[in-house]
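Since every read-out is calculated from the coordinates, none of them should be taken as a lab result. Here the structure is a predicted model, which is why all the values come from computation and not from measurement. Cβ atoms are built from the backbone, for glycine too; each structure is taken alone.
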Structure 1
Amino acid sequence: MSVYTELTHTDIESILSSYNLGALHSFEGIAAGIENSNFFIDTEKGRFVLTIFERLNASELPYFMHLMRHLSSKGLSCPDVMVRDDRSLLFSLMYDGEEKCGCIVSCLSGKTLDYLNEVQLHASGKALAQLHVAGQDFNERRDNPTGMLWLQEMVEKVSDRCEQVYGSDAALLLQNELKQQQAYHFEDLPTGVIHGDLFVDNILFDEQGVSGLIDFYYAHHAPWMMDVAISLNAQAVTLGEHDRHRMQTFLQGYTSVRDILPQEQASLNMLLRMSALRFWVSRLYDAFFPREGAMTQVKDPKEYENKLRFHRQ
């Protein structure tokens, strides 16, 4: 579980005092995610999710609140942000002498799965395309926080430790893939809002299929195919013998809603590699420079090194 801010019953009651959500019955930390502190809260009016933001700057947060409300209003099954009594969407609290921001959102039905079968992959691809279509007329923009400059800086920070821990081949792969990505350009691809982090723990399923998409705090403006690449790596690529077929199944679900243009298809392999490189570097950094937290979760960097190698074959 990743909980960096530990809230008490009294803390949450204080937060709820500015909402019309009824009295607090119970709460529990959510055992998923590594970026924010999340809690299920049960009140007189139902179950909600309370999030305390640990990394994002307060000035960035309105974008995510407005995006979720926009997507929800378009019929996408995603969290809707609860409005406070003063019509604002964010609350603040003092924790260990530091002011933190948070929000409360609706809690969707369904559950996350560790592994997606072909039917679920098809449904997930369809849901991602629905997100892209629903976000087409969203009029706010957030640039990619993990662009090329970020990637260059991160590779510099982790290269030496990567060589020490994982060997010279891994360190050389980092540098080689970075150079190849620097030489490639994606400017001709259609762009819009992307989720940016559609791992299996950010998709909810019920008996009918996808019941919701959650955790939009990596969302930004980028080529839609980057979102497809991130999702394929996270959901379809298991480093097993059926991965190519699993990827195609996801893409079939996606194209049932939105066509993929020839230039998008041509760029997909490089985007898959870019996605794998980004998450590999991010995981290396978190492993080598962990943050202190009440309970923290660090994901295995080797997984994404192997996925990068898979796409370079």
Structure 2
Amino acid sequence: MRNLALLAIASFLTMPLPAAERITTSAPKLVAESGAREGPSWDPFTGTLYFVSGNNVNKLKPGGKVEHFRTDAPGANGSMVDPEGRVVVCEAGGRRVTRTEKDGSLTVLAETFEGHKFNSPNDLSVDAKGRIYFTDPRYGGRDTMEIRDSGGQLVEGVYRIDAPGKVSRILTHEVERPNGILVSPDGRHLYIADNMNNKDGGARKLYRFDLNPDGTVSPNSRKLIFDWKNARGPDGFKMDRAGRLYVAAGLNKPSRFETADELKGGVYVISADGKLLEFIPLPKDESTNCAFGDKDLKTLYMTAGDQLWSVRVKTPGRISAQKLN
């Protein structure tokens, strides 16, 4: 049954959809050759797209010019423009989450939990109350990990920031290695990408949890949305106003632990109930994240192989700088 399911997916990915059924309205377009490894986010106040690479937070200015916004964000990964126009960044190398204020000053939002350094903050989202949720996996060496549960087991968790320095852990071992994260517009659900990409048989799944009004998660509410099986699992993702998820995942060339036979590298458009609706192929590995942008929020910007790509879509997307409702 599993092979039949993968064969069906592979056939879907290679079969062009009729124009009336397509969610995209153009082919992917290369926007920038470099500087876009991860973390795209749109600032509607200034018409700026942010993205990261290395220790830099970069920005795409109107007209296509790429400039540095910050050069002091070690291992910058996920980024987000909040509803007040401030830029929040997960600094995986710095093991913290920071916010650049409107005056250019830097605020450290989260650096330790119960006196221990985070692993490597990866991605983030915000709810209607301004609370920030972020994932804290560890890809690579584990010798410097500090956070453990009450039984002494290392934790790759999910956290909530209520105010600078005020951090709560909301998921401990409910996912193997949390990566991308998204709060639903109504605040009732939390989506988590579980991506154990360096282990045979590791999770490569997108989950949904029930999110409570107080910002806690119901651990037993976990629901599988989509499973990439042995292919490269989900990384960053976003949602459009129709509730569809746009998930960066897959590979074009196999790695040691991941296949590239059926599920190629690009962005997977998935319905809220887990149906694959469309696939946006990107030629360069790895496809890492995406964000809606431009004035009409109908351009999907995608990071892959340190390049920035874009594609036009029919339905506007949701961005972190908008108030959720």
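Quick look at the numbers
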| item | result |
| --- | --- |
| Comparison of 1, 2 - label where percent of Cα pairs over 34 Å apart is highest | 1 |
| At a computed 0.4 (distance in nm of label points 7 Å out along Cα→Cβ at positions 231 and 279), which of 1, 2 | 2 |
| Label whose coordinates, when mean count of other Cβ atoms within 10 Å over residues 39-46 is calculated, return 15.2 (choices 1, 2) | 1 |
| Which of 1, 2 leads on mean projected area of the Cα convex hull in nm², for residues 135-246 alone, largest value | 1 |
| Source structure (of 1, 2) for helix-only ellipticity at 222 nm (-39500 (n - 2.57) for each DSSP H run of 4 or more, over all residues; to 500), computed value -1500 | 2 |
| Read-out mean count of other Cβ atoms within 10 Å over residues 119-126, computed value 21.8, structure in 1, 2 | 1 |
| Structure (1, 2) behind the derived value 12.5 of mean count of other Cβ atoms within 10 Å over residues 111-118 | 1 |
